[in-house]
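Read through the structures below before going on.
Values quoted throughout were computed directly from the atomic coordinates according to the rules given, and no laboratory measurement underlies them. Owing to the predicted nature of the structure, the values given are computational and were not obtained by experimental measurement. Cβ atoms are built from the backbone, for glycine too; each structure is taken alone.
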Structure P
Amino acid sequence: MVNKYCTINPLVRKKWSASSLAKFDQCPRLYQLYDAGWESEERNIKIEAGDYLHRALGRFDTELLALKEMPICDAYQVEEAMYTALEYLFGIMGDWYEVRVCEECRNENVDNFGMEWRCTCCGSGSVIEDRWTPWVTDDTKLNRWTLMRTLVWYADEVGAGTVQPLQLEGKSVTEVEWEVELEKVSPDGDCYVLGGYFDGPVKVGSEKFVRERKITTSAGGPWYFDLYDPHVQTDTYTLASEKLYDGEMSGILLEVIQVGVNFSRVTRKLLPKTKKQNWEWEGQIEEIIGEATVLAEVYGEKPWPMKRANCNLFAGTTEGSAKGCIFKEVCNKDPSQRERYLKAGFVKREEKR
């Protein structure tokens, strides 16, 4: 695996993802703050729900492919994979923690009397017990019930459909990690790298595709598919799949899973690109990386330039806040006050992205 940053200048990113490319393309300062590890401390239900459902669907795909090797009917394979994925989904939608409880009445009213923990009610001894706190939201569309229902409906859709997961070259069925080299050379003397994760290869009839799943509460109609064609993520994945699989894939299969209050729906669309389109995007990627490298060398840790025309993009979506860019309020402060506002409204990850 390639180091994420250059050795000569740690501010220069060597390994780029579709997310980091999109952030820089939107606004250099957004990318700088994102790359430094800053993120909103506000809870994002859409991201949490999307992560849970993505992981559960990945488990379903893995189990379904494993069951294909067994001499059982297709309906039973889908049903068994669904039950395994449901159990997994139920388990991850919450947090496990340890608590000391009374060994008789099982309550938490225990105290340390000298060297021994005892129940304050009955005087019995204590034990350490694992307990589970469920994931709770007040969202009528994104909650434990709707996510579990969506998984069941998805299994019914797959059981009656033709989209089947694949395992290529012994790699994982889902969350397939990939890296491809670009021709552009980094300050360290080696090539810049694109990297990321595919939701997994699939087979539809005799053709193979790279699947990209999207979880939404909006209607997954033509307008939704248009949001991702063109798009930094899907175009980057198309380019990477061509390089990795040497033309074996027919393109990206965008799979949109809509979660409603009383229903779930799956729609799909192929997003084809020609070789010339991929070459063009690869050249633009190298231009983006070149611009970011120059800014890292010129500005260092000082604030990078803003693209004010993009401050209000993605308002109300998982990629922004209700008002637009999540850092909009910080950047709108006097330079002498920004650090204070940043620390007050955001948290910093231990590791940079």
Structure Q
Amino acid sequence: MSKFKVGDKVVGNKLASGRYIITKEGYTGTVTKVHDNGNIRLGGCYDVDPKYFDLDAPRHNKIVITTDGTATLARLYEGNNVIKSAEAICSPADRFDFNVGAQLAYNRLVYGTDYHPAEVAFKCKPKQEPVKLYCVKESDVSWVRVDLTKGKVYEFDGHFIEYDCGTSAYFNDLEDWKRGDPGYAACLVPLVSRPAQVGEYIRNNETGEVCEVIALSFWQSTYVRTKVGNETYSGDCADRKIEHPFDLLDETNYLVLDGYKPEPEKAESEYYSGKVVCVDNDGGRASWWGVGKVYDIRGGVIRDNDGTPRAGIKSVEWLNNMLDVFAKFIEFKGE
């Protein structure tokens, strides 16, 4: 019997890094299934042994400041573990004052710099607001590719992101996340609410279409290039000459893909995309594949009946020879 139940939040313990690559120490996720053998599934992807995970209990933080009469040490605890510390040492030319030393050590611990105590008393670090992130591309990294869906909107809640296959590790803020998860950050662009400029890209709130801004209206609206134009607008109010197809959007109708610049068109991907149908699962031995069932492969990733991803598929032939010795597939030609 598993020590966890569906819905539990768990975190990888010290043993996890020696067993797993992705779901290693510090990885957090939600139990979505408990198997008969006691193993658990995290998110929709990862089947793992529960001995490598602990219940993700609420974190209790505290700051303890101590002195030996010359040096003052501020330590940040998470539970019983010191996760960060900072020190202030009294100059030989000065008279030791614990209040000054404590304030300096605290400033260095919390703010990372030396402020005059009077300037930072009771000063709080601004809270990281939630940020919407738009996935603009499929990653070349296999474990990132199965965790993100191109065209999907994700949200950084201030400390975590819920990916397709589980929750990210804990981060202090968005910049900390960018440094800590660079493979994911390369695929996700912040969506911000502000007036767009010509040459930027926006996401239509109603249709989800991503469009380039091609002109601005004299009435503070935005002309965007679309696949199907809106013939209601002539373009006479644009600040430059434009031609259809385009649409005219008010600032409230879109979010800006902040800092996004499309990559140059690449040669055809080495990874296969298309639909295949399973024609043999070895008499049921490969029960995770269904005979006659159609599977959608995107960017070289296919998911079995349990939702477990298999990545790196370069062709149907590769799929049959390398993925699973028990199952066979052919290209799906339609009903």
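Determine which structure produced the value 1.00 for FRET efficiency 1/(1 + (r/R0)^6) of positions 189 and 293 (r between Cβ atoms, R0 = 35 Å, to 0.05), calculated from the coordinates; the candidates are P, Q. Present the calculation step by step, with values, prior to reporting the outcome.
Working: P: 1.00; Q: 0.50.
Derived from P, not from the others.
Here Rg and Dmax of the Cα atoms in Å, for residues 253-308 alone has been calculated and equals 19.6, 54, so which of P, Q was it run on?
On the way: P: 19.6, 54; Q: 17.7, 53.
Answer by label: P.
Identify the structure, out of P, Q, from whose coordinates relative contact order in percent (Cα under 8 Å, 6 or more apart) was calculated to give 21.
Working: P: 21; Q: 10.
It was calculated from structure P.
Starting from the value -2500: which structure in P, Q was helix-only ellipticity at 222 nm (-39500 (n - 2.57) for each DSSP H run of 4 or more, over all residues; to 500) calculated from? It would help to have the intermediate numbers written out before the result.
Numbers: P: -12000; Q: -2500.
The correct label is Q.
Given a computed value of 3.4 for distance in nm of label points 7 Å out along Cα→Cβ at positions 21 and 277, which structure among P, Q does it belong to? Can you show the working numbers first?
Values: P: 1.4; Q: 3.4.
Checking each candidate, the match is Q.
Comparing structures P, Q by Kirkwood radius over Cα pairs in Å, which one has the largest value? Provide the component values of the computation, followed by the final result.
On the way: P: 23.3; Q: 24.5.
Across P, Q, Kirkwood radius over Cα pairs in Å peaks for Q.
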